Structure 1
Amino acid sequence: MRQRFSDFDMGLLMTLDAMLKDKNVTHAASRLNITQSALSARLTRLRQLLNDPLFIPATSGRGMIATPHAAALEPELARLLQRFDDFANTAHLFDPATSKRIFRIAATDNPAAILAPDLIPLFQARAPQARIAFTLPNKPRIAEHLENGDVDLFVGAAEDAAPDLIGQTLFQEEFVTAQRKGHPRGLKPVSLDEFCEAEHLLVSTSGGHFSGMIDGALAEMGRERRVSVSIQSYALAPLVLSNTNCICTLPRRFLQRFEDTLDLFAAPLPLAVFSVNIFWHPRMRTDPAHKWLRKVVADAAKVATR
């Protein structure tokens, strides 16, 4: 009678494998970390299912000898157990050196501009065949996109993340004011009066606005500034600053990359520091590839803070 797959379990298959390797009940039981009586019970069940004694005592009285049926099963059993092992470990194996996986990080222009320049070369060095994409987040649906795997990580502020996401703070960031080298106002610290009288460049990520967080802080002090240029991309800011007399107040780690063309100063008004955080869905907590990505991002953040 042909046996069904469901008649066998891993315990029986491992028992047959151990007996084929050791040809000894005591040694096989030790290999499986079970009692000899438990192994004998499994061996009895195997004999019933396979309709064969499988192992008989050696004439020397030492150990067991496999029957032709048991010996014929050995190579196929080895392949079957290897396939089981591959199946069980498929989701737990990740080799960055050979992986061709695509990782997607949702980040607005501000944190992407700070993090990406350090993250991308580190990512490419550790996973040369993998690919990484930075996308703009749909904040109201970011938890859904993380849950569905549309993106792997979200970089943003704590208030932008759903409460059921897992988060990690990468670093704290502060704002500084930048001007081009050779700016006519010189290299003295920026006073509040100078700050308010200067022509300002504003990065409006939503596009076209001429006021933002700094204008709100100034208003609380009863002051205002003149924003004469509004752009939508952080990447354009250093180019505009280096070719105009505008000044601009942006995150320090972003502006520090352009100190060959820009001079940086402390902003002359109190501006709160902000956190750069990453968020991910709980279902990815133990995924090896995702854990690797989070480690690379954290390492890149350490580079950014130096």
Structure 2
Amino acid sequence: MSSSATSLLPDVGIELREGYAAVGDQSLHYVEAGDGPLVVFLHGFPEFWFGWRLQIEPLVAAGFRVLAPDTRGYNLSSKPEDFEAYAVDLLAADIRGLIEERGADYALLVGHDWGGTVAWTVAMNHPEVVDRLAILNAAHPRRLSEGLKNPNQLRKSWYFFFFATPRLPEDVVHARDWHFFRHFLHDANPPYTQEEIDRYIEAWSQPGAAAGMINYYRASVRQSQKEAAAKLRPISAPTLVIWGERDSYLGSDLAEPEHDDVPNLDRVERLPDASHWVHHDEPERVNQLLIDFFAPATTAR
């Protein structure tokens, strides 16, 4: 283990295995724990694998094997320079490759925020590797595209378009001890501790990480809506959506995917007192929802 990565391992009372998976021409850093059916957790912006620190031990205790990677561009994973390397189809292919590299045929997939966007896309593009899908505060791509036509959602999502500009965002996010990135975490309840913020800052400070994180937005904004819509296909996996209603960035109207896009939607579970950081705000509730939803995977597929 690198000393930098080791310093970020939380004391969760279980053995965390750290490694790097070669997936195509990328190297994905991950932590892993437990045995049993594989659950893959995909973090959002501006987090990294550490964002799932409150989920790892409870899922392992429930009999699952947990795999939490740093997705492409984040923390200790590869950080290609070209924004086109962050197209969501490529990010989804990374996760399919990671599941296979870790010796599994399929996984139970959880995604939050940008990790949710990637998880939706894995389920669309590579249905054979997704047994069940759980989404936390991440609109289905069609709903998000429609939502961005709404002035209220545009105001919430202004940063989408700021991050799409060249060079300037990297300068801005570094200023005032990463104030811009820290601002995104401000509405969590309870607030993130200073120790937790310091761990995020260490991840953001990895060479190339700021640009890698921002390039998700550049690649997304520069893809035409028509091209993106043409790639959408129904998701066959049983799907659970968990939605913190106090989300400052996504309107609650975006929580419900269209039936034709997600015909096997189990339900949308709304948590009225949780923010965008629902897995941080109400971890016990979120963990139990995931465990109950994933329980059928403890039997043979």
Structure 3
Amino acid sequence: MNRPISEFSAHSYRSSWWKRHQARITPWLFLAPGGMLFAIYVIAPIFQSISISFYEWDGLSPASYVGVANYVELMDDEQFYVSLWNNVRWLICFMLAVPIGLGLALFLNQTVFGIRLIKSLFFFPFVISQAVIGLIFTWFYEPNYGVIAPLLSLMGWDGWAILADEDYATYGIIFAGLYPQIAYCMILYLTGLNNISADQIEAGRLDGAKGWALFWNIILPQLRPATFIAIVVTVIGALRSFDMIAIMTQGGPWGSSNVLAYFMFEQALSEYGYRMGYGSAIATILFLIMLVYILYFIFRMYRDEQRGL
């Protein structure tokens, strides 16, 4: 039985509409499942956490609305400023991972016998759990029988317990955190070095560039994408530092090595707190700090793409 002309026209119109918009719609169809999961498990909890920060709640009894009281208390909490300053110290010291990772990548970017084994040994710290690294460095820092105890004795610091020292505990944890972060930056730069244009290097050598001039003017600009990713990941890693502190010092001694993430855990989920609202306020402050940083780098990335860099 023949279909009416109007039905064929409607079918033809739908088909032509899909063909006209297929290139735009298809990517969104593929992104939709992941976008839904991201909205449910990431975006929604963020807003829920911000909402909880306006309540006094222990996680079991009914929540009591207190407005911005948690934030007012936070501004007067000395431990909050100690934790914030420790996050700044993490951020500054963690940036050492980028140039050290670059230096190791340049050293390992060779074609000699056994270089793959050496690369794997340098990469090994990145695949180890952060908890395991924290335990290992805790043993290293043991004042009497640790690996570095004889060296400290030779330098006149016999029996120095680094992790029990208020002034140096944070730096001891940061040094342990740098161990796997340097390996990650090294891998990023090794990947970038494999994508460098050999023609540009050869052209630079023909123009008389060598050594530092060749590296600074030709190699380093081509490593810009790897540098961008290394800096972003390193800064985020410094701001969300938690596991090393939890394993090595639990924020001690006397809260001197606390960071915002662990301070939040102490207030909201540990036996010392169960203050979900106050912990959520700390989490919100940390989220806003990271959000400003992430938005800045997204803007930089978008601007570079617009310029065609």
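Where a number appears in this text, it was derived from the coordinates with a stated rule and is not lab data. Bear in mind that the values here come from a model prediction, so they are computed numbers and not experimental data. Cβ atoms are built from the backbone, for glycine too; each structure is taken alone.
For structures 1, 2, 3, calculate distance in nm of label points 7 Å out along Cα→Cβ at positions 69 and 157 and state which one comes out highest.
By distance in nm of label points 7 Å out along Cα→Cβ at positions 69 and 157, the leading structure of 1, 2, 3 is 1.
Consider the structures 1, 2, 3: one of them gives 14.6, 43 for Rg and Dmax of the Cα atoms in Å, for residues 93-148 alone as calculated from the coordinates. Say which.
It must be structure 3, since only it matches.
Matching task: 26.2 is the computed value of mean count of other Cβ atoms within 10 Å over residues 37-44. Pick the structure from 1, 2, 3.
The correct label is 2.
When log10 I(q)/I(0) by the Debye sum over Cα atoms at q = 0.09, 0.15 Å⁻¹ is calculated, the result is -0.63, -1.12; to which of the structures 1, 2, 3 does this value belong?
It traces back to 1.
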